[in-house]
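Enquirer: Following this line, the structures themselves.
Read-outs throughout are calculated quantities, based only on the coordinates presented, and are distinct from any laboratory measurement. No experiment lies behind these values; they were computed from the predicted model shown. Cβ atoms are built from the backbone, for glycine too; each structure is taken alone.
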Structure I
Amino acid sequence: MFPRREFLQRSAALIASSTVFNSLYSTDLFAADSLTTAKAEMPEISLFTKHFLGLSYDRLAEVVAGLGITGIEAPVRPGGHVEPEAVEEELPKLVEALKKCGVCITMLTSGINSVDKASNTEVVLRTAKALGIPRYRMNWYYYDNQKPIWPQFDSIRPKLKDLVSFSKEIEILPCYQNHSGAKDVGAGIWDIAFLMRDYPSNELAWAFDIMHATIEGSSSWPTEFALVRDHLEMAYFKNFNWEGKGHKPVPLAEGIVGRDYVSLLKKSGFRGPVSLHVEYLKGRVTDAAYLETAVAATKRDLATLREWWA
């Protein structure tokens, strides 16, 4: 039994702590928080320019600037805007062309997931850093489902450690994207999240893909988001619809992913950057008709993203 005064003090503390707990772990994960929402301005938007492959550097810069975008996620990997073997000569040209139009590279999409000569790790990352590129997206790791999984998972750790250490040395941030698929390490989030616990968020971070997270966890994606939030560097936006037993990429306004994800980002205090991916367009720019289609699709998705954020 407590004295009356102590009982009242403990009761008040319990009520206060319950209120805090409920506000953090409410079952209504997307309840509006008027104060947070009102102050959450549209973050910096980057554009993944995969659907503009085939354009010259100058034309790419003009198109992106014409869309009102000031940052891009640039594929610098086999088949990208710049081939890894030519990065020392070609990447400065791309950066200079973008700079003339007021555009920068906010994320370099690489083919790198270890420190090795095959992916030109050192040359690519040192060149990117020298040009002021702050972060890069790693290539994925894969499982062989015909072999035991745990040994394969354990084999990733030393490769990742070397890559993080090297990236830290040259001061560029590696980011891992979750991707759906039976063989993709990180598809279920937990495996890569477990490895990330070894590093602070300024040494290894997530490029979190809400489309792939929803494909893998159609109802559990808020839990996956909560798991990655403390290491979230860039939030990807793209969309899909179910098609039979599979899925099909669609325009941002037409799919399963919705503005409830933006609400969760706002409530978590995320301030960007975000990256828009126009995944439903395939191929390269080979003629004016495709370019017109790609520009129009990007404008629509940008308008949707801004509407969701507002």
Structure II
Amino acid sequence: MARIIFIDSTPEIDGVWQRVHGPGDPPVTVSMGPVNEAEIPARIAGYDTAIVDATYFTGATLERSSGLKHIVFLGTGAGSFIDLAAAARLGIRVSTIKGYGDRAVAEHTLGLMFAAARNIAAMHTLLRAGRWQVMQGIELGGKMLGLIGLGGIGRETARLAQGIGLNAIAYNRSPLAAAPVPVRPLDEVLARSDILSLHLALTEQTRQFLSRQRLAVLKRGAILVNTARAGLLDEVALVEFLRSGHIAHYATDVYAKEPPPSDEPLLRLDNVTLTAHAGYNTPEAAMTMYRRAIELAAAGASCGA
């Protein structure tokens, strides 16, 4: 039987976890986070399987974690927190969990679109500071939504977006037998989109997928929404395009480092809407995710690693 530790739970997570982890499940030691890098090897000593929410496992940390055989990452973006190449070299399996929050993330994506289109966060901040400023927005109905990636979240975003009157086209890295919206070449999607939404997994092949050159192709004045991973973008170029107005607004739930440091340029730009990597975070999605994590940890199997 696997010896399992949930290395970095939180009080919020634990309230849902206790409802999901049943008496027939394998024992799981629950440890509260956050966890400093130097503490990780000692914390997981004696365990071969670690369930991980938001702890960074560098190559050096993995090398010091001699008994670790399996990491179950709570989500899909393990590459943002775990050195996957080092894990593979050391024979440590990394499992991820797909599909648990497609609806939740898609709804958050639509929320960010509305917030960016109508300056909701900006007016909220101004009003709380005692300032009254009426800001003009745009209507989403009839606008063109470009989707980069038609996995579960991309498909659900397309379905919800069409329900509010957005037109949609998409680019997918691999051929699709059936797609919910027209699939077009990447440059066409970039050039035609009034709103562009990212739905790719972060891998070495997709890192900085939206390079400076590709961001330059994006329709001038477009809104860019990111509920996937910050590493999909050339963030230096992104900030430059935001400052110049080439990109009218960036609405994001994800950052290169989470939480972002105080010198993160996005924190100082007015045409940015920010949320704290919460797109997946609903009780409904969490219960599904934790249930799958327990099953993966118990079986020692991989899911989308």
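Enquirer: Can you tell which of I, II yields 14.2 when mean count of other Cβ atoms within 10 Å over residues 181-188 is derived from it?
Expert: II
Enquirer: Of structures I, II, which gives 21.0 when Kirkwood radius over Cα pairs in Å is computed from the coordinates?
Expert: Checking each candidate, the match is I.
Enquirer: Still on this structure: Here helix-only ellipticity at 222 nm (-39500 (n - 2.57) for each DSSP H run of 4 or more, over all residues; to 500) was calculated and came to -10000; which of the structures I, II was it taken from? Display every interim value, and only then the final one.
Expert: Working: I: -13500; II: -10000.
Label of the originating structure: II.
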